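Take a look at the structures below.
Here, each number is a calculation from the coordinates, and none is a lab measurement. All values derive from a computational prediction rather than experimental measurement. Cβ atoms are built from the backbone, for glycine too; each structure is taken alone.
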Structure P
Amino acid sequence: MKIYLVRHTAVGVPQGTCYGQTDVLLKNTFESEAEIVKQKLADVDHDAVFSSPLSRCRKLANYCGYADEIQLYDRLKELHFGDWEMHKWDELDMSEWEKDWVNNPAPNGESFKHMYDRVASFFDEIKENDYKEVIVFAHGGVINCAKVYFGQTNLKSAFDNLAEYGQVFEFELK
């Protein structure tokens, strides 16, 4: 099965803000960015469309023409940063978290390992179906988890190469 994993378009929050699972607005460049994504997906003969329920992913999926077929999954949400959500990164005390950010959650949030486990369970579930091609609208953290799941990197190196807004990745799920 081919999986086309799509990162949402640029968000309208100040640079340097931790927003994770907060349902933030998109930049006013949404339509031009979304049109590029729509063209990239135009020839994908998909069997199913999945999306994070956060509006930045749903809005892109809708724009691309999949409004009537989107299946929403909480497991596709971005990393939950708990008490850090909507605070500036440079204002946070991340000293404990940075010691082992893979396993340590943000205060009242989740660890990257926990996020990886929920994203991996999503991929494990969909591979039980007879899909040939699926499209998944998600977040940068979910894409990093996919790279780990598909053997392209490991948990500690998952954030070395971040996905760009609107970028489309193709993975083969066996």
Structure Q
Amino acid sequence: MQTGNRPRALLRAAGTGALAGLAGAGVMTAGEKVEQAFTGRPNSFVPARTLLTLLGRQPSDQDKSAVWNHVMHYGTAASLGALRGIWAVTGIRGATATAWHTVIRLGVDQTLENATGVGAPPATWPGRELAVDVVHKAVFSAATGLIAERALEPTLLSRRGRFSH
């Protein structure tokens, strides 16, 4: 690809990835609802409280806004989907990319939740809560990656920088 077309291709890939992220969030949400039907685990409103805190509000632990939950949930998904789209077009693909993306998704959530004081560090969570969160984020990353990789060919794959010299 010509150098002048690269920024345009990256922007297109980010947009495609953002859409893939929204779809991935839908898949994750459906999986969460199935899991909750079996486990009885209630909805978490930490995402809503995190976003409200980032917006300068001071939500209490009793605040349970489904709307703000969805805004945070899908906003994060679109943002991280854009990243996955860029990865797909530049050749960062497959199971390894899904594993990295899962870690990034978990890291973004935990950074925001803990920086705002709304969430507790995962090391303090009960094991089951941690496992459920990791599985759902892995589902998000797998679905997002599958969609992004099907929609985007690795047209910006570079062979430069493969060695340290």
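To which of P, Q does the computed value 21.4 (mean count of other Cβ atoms within 10 Å over residues 56-63) belong? That value comes from structure P. I have -0.34, -0.84 for log10 I(q)/I(0) by the Debye sum over Cα atoms at q = 0.09, 0.15 Å⁻¹, calculated from one of the structures P, Q. Which structure is it? Computing log10 I(q)/I(0) by the Debye sum over Cα atoms at q = 0.09, 0.15 Å⁻¹ on every structure in P, Q gives -0.34, -0.84 only for Q.
From P, Q, which structure was FRET efficiency 1/(1 + (r/R0)^6) of positions 16 and 72 (r between Cβ atoms, R0 = 35 Å, to 0.05) = 0.95 calculated on? Walk me through the numbers on the way to the answer.
Working: P: 0.75; Q: 0.95.
The value was obtained from structure Q.
So if we calculate mean count of other Cβ atoms within 10 Å over residues 88-95 for every structure here (P, Q), which label has the highest result?
Q
Using distance in nm of label points 7 Å out along Cα→Cβ at positions 8 and 32 for the comparison, can you identify which of P, Q gives the largest number? Working shown, then result.
Numbers: P: 2.1; Q: 3.8.
Comparing P, Q by distance in nm of label points 7 Å out along Cα→Cβ at positions 8 and 32, the maximum is at Q.
Given -24500 as the derived value for helix-only ellipticity at 222 nm (-39500 (n - 2.57) for each DSSP H run of 4 or more, over all residues; to 500), which of the supplied structures P, Q does it correspond to? This figure was derived from Q.
So mean projected area of the Cα convex hull in nm², for residues 24-95 alone, computed for just one structure, reads 6.2; which one of P, Q is that? Don't skip to the end; give the middle numbers.
Values: P: 6.5; Q: 6.2.
Attributed to the structure labelled Q.
Taking semi-axes √(5λ) of the Cα gyration tensor in Å, for residues 80-119 alone from the coordinates of each of P, Q, which one would give 18, 12, 7? Of the options listed, only P reproduces it.
If FRET efficiency 1/(1 + (r/R0)^6) of positions 48 and 104 (r between Cβ atoms, R0 = 30 Å, to 0.05) comes out at 0.90 when worked out from the coordinates, which of P, Q was used? Can you show the working numbers first?
Details: P: 0.30; Q: 0.90.
Of the structures listed, the value fits Q.
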